[in-house]
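Every number in this text was worked out from the coordinates using simple rules, so none of it is lab data. Fair warning: this is a prediction, and the values are worked out from it, not measured in the lab. Cβ atoms are built from the backbone, for glycine too; each structure is taken alone.
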Structure 1
Amino acid sequence: MDRREIAALLAYIGRLDPRTIRTDRGEAGDQLAQWHELLGGVPMATPHGWDVRVTARQHIRTSPFPILPADLARPWDSYRRDRLARHTDPTPSVDPDDQAAWTAALTGARRAVAAGAAQPAQAKAITTGRDGADPELEARLRQIGSCIPPAARAALAPYRPARAAREAAVAKGMPDALNVRCEWCQAQPNEPCTRRRIGPDGGARGTAPRATPHPGRLELAAAQQTQSTEQDQQPALA
């Protein structure tokens, strides 16, 4: 705030709390100089939630003590800290190889957020459920059938053989063995089967995931699939 704004603020405070009024011209000048020295970096108001008059009125309303410049400077510092804590530094729209421009863009954005001239840029939260899904995304998923395009899925297959084998089996109409628990290696549903690693002395040294499930797990999945199919058909026959 400049001296004119400080004078307007003191006049506003004096109307709410006459104890702050200085009738002597010299004392009034000293008070104005003191407040300007301590509150020169505090704005009168910002577009996003800060108004020094609201803060002053709140203090006068709730505190029995005369207001001091610190009673306005502390809330302003808290306001700045809160906004910077919620700011996530979005990627600047400048050449990342230009270090000076990159630093200037980040610094300028932070200063604008701290000064209340811009809103903090917060990272988007992860949502769950299907409420509010993007129609374009839904149409795209229906078109390709998966969020992973077929070309990308094929490229990833060598690096995740268990999942690739599972997807190939389902595509052929075979039962999904990973839907059931393996009685042989005790693998839980949606987890691949494992095999033991045997050391030179013949003892087990650990386990490693199998690309294909154990035969007993396949038989159990097929039996459950058959049972589920028969249960679905009974109401129709009735």
Structure 2
Amino acid sequence: MQMRLTLGAACALMLGLAGNAQAQSHPGVVVELYTSQGCSSCPPADEFLAALAADPRVIPLALHVDYWDYIGWKDQFADPRYTERQKAYARAVGSRTIYTPQMIVGGVDRVEGHAPEEVAALILKHLQAAERVGLWLEREGDVLRIQAEADPPLDAAVRVQLVRYRPEETVDIEHGENAGRTVTYRNIVTSWQVLGEWGGQAPLSLEAPAAGDEPVAVILQHDGPGPILAAASLR
């Protein structure tokens, strides 16, 4: 019961922040969830990420890691590259430890375990921060057009990253710590591609292939991984 009350309070906070969606793309705060189908403490965090997906000002992304696969159940969404990304975040703060579940907000704020109110407060902090970079996406057929502008110009380059994700899939877990559970996952990352770097002095304008029906997100982030300066999603 306590988990449900906590989740409900955090969701109420986030849904109260929802504004009007832009016609072409949705700017938002990126929340990365590192999770696994084999982790018994992950389903509450998976549920909370699904709730965040209802807020157009949040870009929640589920990155399934592979280091739980040896405990009797292989996560079909897991990718060793997402494990490496989580390890890179740990190295960036001088840590040798990684956790599931873990949420990283805006590329800088790390939350271990299921702590929805803490995550909601961090999202609010990022929403209230002054915008330095404007980012706009437009999709025509299989082509994604990306435009960005920094005011004032950036002091250091950022990585332009293209993320594809599956909106929803339900999984019957037959073995491992979650054996017998049926879990619906949201915003499951299927690819994370670095398109290049943008210096942030002149406006950015580029095109990238984006075939298929999966939604896209573009993330402008300092190396490290470090702070995310801008992000936008488009279905």
Structure 3
Amino acid sequence: MPHADARRPVRVIVVDDDFLVRAAVKGILDPRADIEVVGVAAGGAEAIELARTTRPDVVLMDIQMPGMDGIEATRALLAMTDAEVVAMTSIATTETVERMLRAGAYGYLLKDTAPDALAEAVLTVARGDAFLSPRHTRVLVERVASDSGHAAHRHAAALFAMLTDRERDAARLVAAGATDSEIALAMHVALSTAKTHLQQVKLKFAVRNRTQIGVMVERAGETP
């Protein structure tokens, strides 16, 4: 979900066991008027406690950390907050990103991402839009969905059948990697209408983000 009040800065927590990484990311984001770093954490357990008190919109989560790693922390955090989790990693292998997506993360950022791109990714996620490239999104969606089994296929197909025709169109476009603006253009509707359709899809699929919508559409055999 986009953060509740678009007029206020996007609230961000940075989680990484490396002090220099935490300091660098905070230093990049802090000067911006549209982003507020509300806390930093050196591990998963600390991040969960911090999220309870700060209620962030976006959590930038390192994957490999001692103790509670980023995958376990993501599962726990998403069970108690509406924040979107974005994985931060040095090497974005498909396997690593897949594990974070299965845990409920929205996507990933490389730790050497350019400052402007880092800030734009945070803002993009806070708006509820995808920031993975369509090509990479498709690879990940297909990989996660292909390992789902017949029961998961039947479940996804049943949920897809519950959607209205317009919601199905929107869901298929998400699975193809389209942004909200591209969906609105393709469906010849206002941007707000496209977002309403997508919100209904999320509710009916019982998912949190666009990548998970894509996985459900793929499992249902409805990818365009």
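For FRET efficiency 1/(1 + (r/R0)^6) of positions 59 and 211 (r between Cβ atoms, R0 = 25 Å, to 0.05), which of the structures 1, 2, 3 scores highest?
3
As an exercise: relative contact order in percent (Cα under 8 Å, 6 or more apart), calculated from one structure in 1, 2, 3, equals 17. Which structure is it?
Of the options listed, only 3 reproduces it.
Between structures 1, 2, 3, where is FRET efficiency 1/(1 + (r/R0)^6) of positions 107 and 171 (r between Cβ atoms, R0 = 30 Å, to 0.05) highest?
The structure with the largest value is 3.
Can you say which of 1, 2, 3 returns 2.9 when distance in nm of label points 7 Å out along Cα→Cβ at positions 123 and 163 is computed?
Derived from 3, not from the others.
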